[in-house]
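Quick note: the coordinates plus some simple rules give every number you see, no bench work behind them. For clarity, every value in this text was computed on a predicted model and none was experimentally measured. Cβ atoms are built from the backbone, for glycine too; each structure is taken alone.
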Structure 1
Amino acid sequence: MAGRGQISFHSGVLFAKSTIALAASIRVATLQETSFDFKASNKELFGENQFAEAIGRGNVKISGKAKTGRFNGALMNQVFFQQPTSSLLAQAKLLALDEPGTVATAAVTVANGANMLEDLGVQNPATGETYVRVAATPAAKQYAVNESTGVYTFNATENATLLTFSYLYKTVAAGAKTMQINNQPAGEAPTFKAIFSQKFQGKTLTLTLNALVAESLAFGFKAEDFSMPDFSFAAQADSNGLVGELSLTSFE
């Protein structure tokens, strides 16, 4: 009905697009929620009476937050980290947790030894003891490891002992990447454009903010629940002095 505005329902659709020329848009998939806050800093003039005689508007801040049900490394880099292509390695780190292995001839080679990256410890599951890592010539309940080959060395008295091994190793499967997070100069931050759209009952609301800078990126993990990464942002005017646009199919 004219004059009553329009109704919105559900989380809508959100795209983030770097302000770099020819940058690809990235959809914030499995979007859980998005919020936009417009807040003005007002100054009130009071006299001898109770109520203000005048109010002047000062600065206006636009901020927002988006929560997603997926981890998207390209999105995180585009809106928050801004790491160069040279910092993206074509591999991903995997965890081998408590991998069993029996000591033979004072050594064990772990299953992913050829791709091993980092040792995370050795335990005896029968006793609960954690073995101590040494550089070479291990005594009882000690071990040495060559992380380039995945070969663990023990004292000969450990032969026939079942142990568990935890370590990181790499995969170079298609799509796998690791982003190195470098310490960049202060003041450097990616700027991106946000395009949000929500359609309900045949009517569409579209909000575009031309130049956003992320303020935070957060993700947590807990038992029996999905992780929901979120990021917050603040808006500024673009190089043409335009902050954005609000579009409604029923504006009034």
Structure 2
Amino acid sequence: MIYGLTPVQASMKFFSRLNQIEINALLQLGIKVLSQEKDGAFLIKMGQHTFTTKSETALQPGREYWVDLHQSREGIVYLKRLLPKPLLLTQLTQPLFDGKFLEELPHKKEPAGAFKEYLLQALASASNKEQFQTLTQLLLALHQGIFSLPIYQDGKKMLLQMRQRKKNKNLNQKSIEFYAAMNNIGPIEGKIVQFEDQCTLTLEVYYPKSVHLLQQHINSLKGFDHININLSSAPIHPFWEGEQSGLLDIKG
């Protein structure tokens, strides 16, 4: 147990606190690529504003990205630390899980088994192709040992993924690795480890502004004996992104 909680409970509790921090965040990390212009520049939308800029990284029109924006004295906008948002996050248009299920899931004796059963039932009653494909992706991820929860709540999109390890197949041991993504904070890769009577939370964060934000609110992340927040020099990717067509794709 981690401070009296299972790893799934601990990860979801941290995720809930992270959500509260993001509510108060004024960070603008997200852009959407609207189109590519004839001169090779891209038309970008950020919040309610649109502008044109060039990028050394190839961008995909219609795709959403996290980015660290910088502006020169000449007014030229530079895009740094470009990272595509997971499709499981951006393509989420409706809740996949009801509140009662999310509340009860961490307390299940075998959360992975309960999650699989829920996905199979939801798959059988999927209301459209997009929902069917997303549920398929979550099942495929679970088969690969990735517990993936795209959450749509109060108009906000969030993604939590927990990685099963060979020694932690049922996600009920004393350590867990997770990936968390929110529009205004960006991606975070974390680890919760219980060693003897000490519980440590380690976070790898990709954007400097988000590191500063989390350090400001470190007292909100209660329940850990040690908290390490680091700026990652390497891009942080989901444990599972998958192919959106899925192995169980349907036509029409």
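Which structure, out of 1, 2, was volume of the Cα convex hull per residue in Å³ derived from, given a value of 145? Write out the running numbers ahead of the final one.
Details: 1: 258; 2: 145.
Considering all the candidates, the number was obtained from 2.
Taking distance in nm of label points 7 Å out along Cα→Cβ at positions 36 and 228 as the quantity of interest, name the structure among 1, 2 where it is greatest.
Structure 2 gives the largest value of distance in nm of label points 7 Å out along Cα→Cβ at positions 36 and 228 among 1, 2.
Just checking, which of 1, 2 has the largest value of mean count of other Cβ atoms within 10 Å over residues 44-51?
Details: 1: 7.9; 2: 12.4.
Going through 1, 2 one by one, mean count of other Cβ atoms within 10 Å over residues 44-51 is largest in 2.
For helix-only ellipticity at 222 nm (-39500 (n - 2.57) for each DSSP H run of 4 or more, over all residues; to 500), the calculated result is -8000, so let me know which of 1, 2 that is.
Numbers: 1: 0; 2: -8000.
So the calculation was done on 2.
Taking relative contact order in percent (Cα under 8 Å, 6 or more apart) from the coordinates of each of 1, 2, which one would give 24? Each step should come with its number before you reach the end.
Details: 1: 24; 2: 20.
It must be structure 1, since only it matches.
For distance in nm of label points 7 Å out along Cα→Cβ at positions 12 and 116, find whichever of 1, 2 sits highest and give me its label.
On the way: 1: 5.2; 2: 1.8.
Greatest value across 1, 2: structure 1.
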